[in-house]
Structure 1
Amino acid sequence: MQDNIKEQIYSLVKLQKIETETNDIKLKLDDVSKKFDKLDAGLAEFEQTLEDEESYLNELKKKYRDFESDTQTNISRVKKSQGKLGAIKNNREYQSVLKEIEEVKAKNSIIEDEMIECLELTEKTEKSISLKMDELVQLVDQVKLEKENIKQEMAEGKEKFARLENDWKKMSSIVEPELFKTFIRVKETQVGEIAIVPVKDAVCRGCNMNIPPQMYNELYLGDTLRFCPNCQRIIYLENQ
């Protein structure tokens, strides 16, 4: 009878181990969609950054074209004003036209400085976009590879999950019905659904509390089920 109880207890230990492994695999399988979403989100964020830079580049090019148009308009104004100078006989009017010409030239000088700055930003942005295009190609390949690895892990996980379910059915059929009911009842009352835990050095590994010395000694007998007085889990001696 004593040997039978010990065998039954260790059958429960094996059953608990199977359930723990099964739950771990289930969590990993449930997390697969989150991993895919994270990879897609990272790729989408990078692509958006690239699109933003391309939009900025287009704005710079448009701005440069507008500067060119403004400078051409001002050059035409200067030529037109210079053409008037020969026909002006009034000194006051002559000085006014000269002032207008200088003001337009000053505006063009400012615009030319802005054009140089715009060209520098354009060159810098084009280089950045070129680098990001190369990075995007690498990132797409990396995401594809990681997705394939995840799919492989998922397939292996499903296969192992099926094996563990089969093992659970076999092991649960070995446990005596009343003992199995007790195991289920205890499991349903515990955080993490851990129903049976070892005792080592008189300490319950479920709640890390000391068990009474007499109970610790009684565990050596292995003649009946015993429960931790603190967490109420089924307890057994580790390495016994």
Structure 2
Amino acid sequence: MKYLITGHKGFIGTNLTNYLESVWDEVVGIDYPSDLCKIQANKLDIDIVVHLAAETNVRNSIDNPEIFIRNCQSTQTALEFARLNNVPFIFASSCSAINTTNPYAASKAAGEALCRAYHKSYELDTRILRFSNIYGPYSKHKESIITKFIKAKLSGEPVVVYGTGHQKRDFIHVLDVCKAIHETNSDIIDISTGHLTSINSIIEILGIKNVEYAPAIDGEIFSPQTTAWPGCEVSLEKGLMSTLEWFEVN
């Protein structure tokens, strides 16, 4: 199979490229959907499109909502490429798309609507994968909770928790996400462990002692209870420790 991955140099894209190449699939990677015209011009045969490219920071979406309109535009561009080439389209959505309390979540919900529209209008094979909170190697540039916590731990700085820390999220290792992208052919599916873990529990597992609590941020949401993807193999404890080790080396 030849996969076209948008956002291939990002956190998930880097891990997915490594995973697909390890199982002998071929990857064509682009950073921005606007580069799809180059793929079209070069007449590269593509078997499936995986659309990962997106602005993802929830807090930034609250402060700068206009940026997140680009998510909808890039999704439509990638869908159109898949339609013109008549290949399946995998959309990296979010479990927050079902609870749109911020512009980031709204952009994912809009992306899902576009996928359904292309499926109904053009009979395009679209697959919506709703990811929970993903963590793992190659996430140095992310602003997710686990990345921030690990960076603070290794630098000796205090970890800042917004709210009480009792808020819960479903954390899934990026390797399980890569497997799901490779294996699933469902129309819409939750890619999560099905287990909710509190922020304070993450702090405990990582062995963080220096913690400061700040007021909760309006518009920030936490994971709803989701259905577990049956292919998950990486436990939270194992995944967190291996991610911590990766950060120590890199």
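Matching task: -28500 is the computed value of helix-only ellipticity at 222 nm (-39500 (n - 2.57) for each DSSP H run of 4 or more, over all residues; to 500). Pick the structure from 1, 2. The partial results should precede the final answer.
On the way: 1: -28500; 2: -13000.
Considering all the candidates, the number was obtained from 1.
Comparing mean count of other Cβ atoms within 10 Å over residues 101-108 across 1, 2, which structure shows the greatest value? Walk me through the intermediate numbers first.
Details: 1: 14.9; 2: 22.6.
Top value of mean count of other Cβ atoms within 10 Å over residues 101-108 goes to structure 2.
By the measure distance in nm of label points 7 Å out along Cα→Cβ at positions 109 and 197, tell me the structure among 1, 2 with the highest figure.
On the way: 1: 8.4; 2: 2.8.
Largest value of distance in nm of label points 7 Å out along Cα→Cβ at positions 109 and 197: 1.
Identify which of structures 1, 2 gives the largest calculated value of FRET efficiency 1/(1 + (r/R0)^6) of positions 69 and 165 (r between Cβ atoms, R0 = 35 Å, to 0.05). Can you show the working numbers first?
Values: 1: 0.00; 2: 0.60.
For this comparison of FRET efficiency 1/(1 + (r/R0)^6) of positions 69 and 165 (r between Cβ atoms, R0 = 35 Å, to 0.05), the top structure is 2.
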* Structure fact -> mean count of other Cβ atoms within 10 Å over residues 5-12, calculated, reads 22.6; among 1, 2 the input was structure 2
* Out of 1, 2, which one gives 0.25 for FRET efficiency 1/(1 + (r/R0)^6) of positions 53 and 77 (r between Cβ atoms, R0 = 30 Å, to 0.05) as computed from the coordinates? -> 1
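The value -0.65, -0.74, -1.15 for log10 I(q)/I(0) by the Debye sum over Cα atoms at q = 0.12, 0.14, 0.27 Å⁻¹, for residues 133-212 alone was derived from one model only; which of 1, 2 is it?
It must be structure 1, since only it matches.
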* Asked: Comparing structures 1, 2 by relative contact order in percent (Cα under 8 Å, 6 or more apart), which one has the largest value?
  -> 1
* To do: Please state which of the structures 1, 2 yields 17.5 when mean count of other Cβ atoms within 10 Å over residues 13-20 is computed from it.
  => 1
* To do: Output the label of whichever structure in 1, 2 has the greatest value of FRET efficiency 1/(1 + (r/R0)^6) of positions 61 and 157 (r between Cβ atoms, R0 = 41 Å, to 0.05).
  => 2
* **Cα Rg over 2.2 N^0.38 Å - structure with the largest value, from 1, 2** => 1
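Rule-based calculations on the coordinates, nothing more; no lab input. As the structure is a prediction and not an experimental result, all values here were calculated from the model. Cβ atoms are built from the backbone, for glycine too; each structure is taken alone.
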